[in-house]
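Following this line, the structures themselves.
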Structure I
Amino acid sequence: MSHDTPILQVQQVTTALGAGGPEILSAVDISLNSGEVLGVVGESGSGKSMLALSIMGLLPRPITVRSGDILLQDRNLLQLPAQELRALRGKDMAMIFQEPMTSLNPVMRVGQQIGEVLRWHRSMQGEAARQEGIALLKRVEMPDPQRQIDAYPHELSGGMRQRVMIAIALAGRPKLLIADEPTTALDVTIQAQILELIRNIQRDDGMSVLLITHDLGVIAEMCDRVAVMYAGRVVEQGAVLDIFDRPAHPYTRGLLASRPKISAGSSWLSTIEGTVPAVGQMGTGCSFAPRCPLAGPACAQRPPLREVGVAHQAACVRPFEGGHALKAQTQ
């Protein structure tokens, strides 16, 4: 359960391509409390992974954070020297990447990769590091951990590789865990196991988790709060129940309406016409306006994120409008 102490604060962060290039993230504001799970949801290209890389300080050149602040327990990560930031990664904050096969080193055994974190952040080596590695693999429910600790990544299944990634992330005992679509490449059964594992570990350790996904079912099951992103901006955020029961932004309603429903039978799925605008083509008004059935002249100005309920914000000049019609149409 969440507390009132923020562990992570992303304040007006703008990430861009080079010094004078187009914006990828625009004035993003999110906060994550101690012991809370915050879901970040949106279509591909909405900026979810770029937000995670901005927080971790892992942006590929020439992409940089142009303005704003990223505070981890009141330390501004954007003002830290590279060496200090490197010391925080793995120890105070860790990340589970989207595709473990491209994130794990193919020529290093599982134990070596876990041991690297233990050596850097917990001063453990040799047999002590090996035994701790086995204990971590047991914790992430790896089958036969005494044998798999000596395996190479290509010898493991997708679900087993993702368990290794989680074990590496947990090795430094971080306070903040960022999980970037951790179940994308897995089948449904293994997805459920991995999500249950992350949820149990988060509850046991009281970790704060930033969970990035495009799956609203995962958001409903795992998260306390949710931030909806579109075209590099947060367009709505609030408690999970508020977002699902009273979505304020038409984009959020479109996402919710596009979920498959068993009761729909063979009818077509609801879709949001058009695509997310490319980087550099965001325009000066509301980025969702070209796809929005409620768009009007007022949408020519970019709406700010504003309160539409208790701890519920949306960036829309006509929040909640059209919701009942959309709900009736998709039931």
Structure II
Amino acid sequence: MSQNNFPVNAGFHFPPEWAKHTATWLSWPHKEESWPGKIAKIYPRYAEFVKVLTEGELVRINVAGEQMKAFAQQQLALAGVDLTKVEFFNFETNDAWCRDHGPAFLINLDTKQKAIVDWGYNAWGGKYPPFDLDDVIPTKIGEHFGLPVYHPGIVMEGGSVDFNGAGTVLTTTACLLNKNRNPHLNQQQIETYLHNYYGTEQVLWLGDGIVGDDTDGHIDDITRFVNQDTVVTVVEENKNDENYHILQENLQTLKTIRLLNGKQLNIVELPMPDAVIYEDQRLPASYANFYIGNAVVVVPTYRSKNDDKALDILQQCFPDRKVVGIDSTDIIWGLGSFHCLSQQEPEV
């Protein structure tokens, strides 16, 4: 691709999650291996997620055929979802993690245009084949809506990056520099891709992700922008917990960071829930995996003593939205929660 064909040169950028949405995209959960022995249990909470989102925006859901669509409609109706606010698209997927395989929507504020970046997708370093259907979802959506689609030709997941809308992106070395993603690229080359395709000017690098995260350290489980110069970051209070030192190291890194305008980051500390363990496996339960909708912020909760504290802290961060906790104890068995399941489509 010639230099002139990069989205940044056409005036596109990736807006922050709190910018106004046209819709939220989801891929209906159907892969039993992602929730072994438990997939039936996740549908009530998943439907509740959809219901809460439709208070402020459309929800667009990828399904594989009429049978899956009918099942989805049935589950949503049971939860009292207004189905006039839900649109279904017959785009078959391998799995439900739309944050990582879904379209990365760009906007151009001057021309009021939208575009899509179709990054390569390899199921977090080839861990869960097959992923061929997931890998082509962004292009299918782009073709359906007649949008330009850019193909960088490298692997990148939506959960590995978080944006402040003012030129800065947060990520982790554990994920983006992992040899199972783009072994031919060094840190500077990856920063160039982020600039050319997301329109960012500054990349902030944290280290490792939380224990149990099979994505090799996605940022959306540890640190998130809540406005242009403020992040929430999870910290573990128990010094004997295996997440304690990882999260302290990330906290110390955040304290040294300066934004493009020279300001220090405002840092809001968010507790971690009690460890969620199922079948002897530590699951990546984190309150940082919230999703910012037009009217609501949906926060995963885990039947933990810290649930209410986390909800209160996030409500203070989002005074113009209703913060809603939804029990994610069953959903997290799939090793992700509401942010991992969703992808925003911004308005222009």
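Worth a mention:
- Across the set I, II, mean count of other Cβ atoms within 10 Å over residues 219-226 reaches its highest value in structure II.
- At a computed -7500 (helix-only ellipticity at 222 nm (-39500 (n - 2.57) for each DSSP H run of 4 or more, over all residues; to 500)), which of I, II: II
- Entry that produces 2.1 once distance in nm of label points 7 Å out along Cα→Cβ at positions 67 and 123 is calculated, selected from I, II: II
- Structures I, II, by distance in nm of label points 7 Å out along Cα→Cβ at positions 43 and 275: label with the highest value: II
- For log10 I(q)/I(0) by the Debye sum over Cα atoms at q = 0.08, 0.09, 0.12, 0.13 Å⁻¹ computed as -0.40, -0.50, -0.87, -1.00, the structure of I, II it came from: I
The numbers here are math on the coordinates, done by the rules we state, and not lab data. These figures come from a predicted structure and were not determined experimentally. Cβ atoms are built from the backbone, for glycine too; each structure is taken alone.
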